[in-house]
Structure I
């Protein structure tokens, strides 16, 4: 838990992806990375949220903190 909270220091905005389909999650996240977002959350009520979270973590996990719902 401490690591998750520590990663938020200095990053006051969390991008929350709601309703983004898995085939669009990487493109949307790339734009967010270009805009200097460092924390991205996939809402668990989004379609195929677990799949989208896995895709996001696999592609950008080295660059951003990836969360699902409110779980970082």
Structure II
């Protein structure tokens, strides 16, 4: 596994401020449609289900991104 780049998107939390939450989620998934996995600190069951249907594995790791990537690479 290797880090490629950061992709900016509207957070799903509080997405009602930016429009329809389903629309925000669909745009986000479209933005990462070429990814195999998504590393995130928290994720709900509905986004997990939608990601899996698109072939993207959600990986929940409640750490800072650098710490999470280190933990994953060392097998912790």
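Derivation of every value follows stated rules applied to the coordinates shown; laboratory data play no part. Computed from a predicted structure; not experimentally measured.
Given a value of 17, 51, 28, 4 for P(r) over Cα pairs in 10 Å bins from 0, in percent, calculated from one of I, II, which structure does it belong to?
Working: I: 22, 59, 19, 0; II: 17, 51, 28, 4.
Label of the originating structure: II.
Comparing I, II, where is relative contact order in percent (Cα under 8 Å, 6 or more apart) highest?
Once relative contact order in percent (Cα under 8 Å, 6 or more apart) is worked out for each structure, I has the highest.
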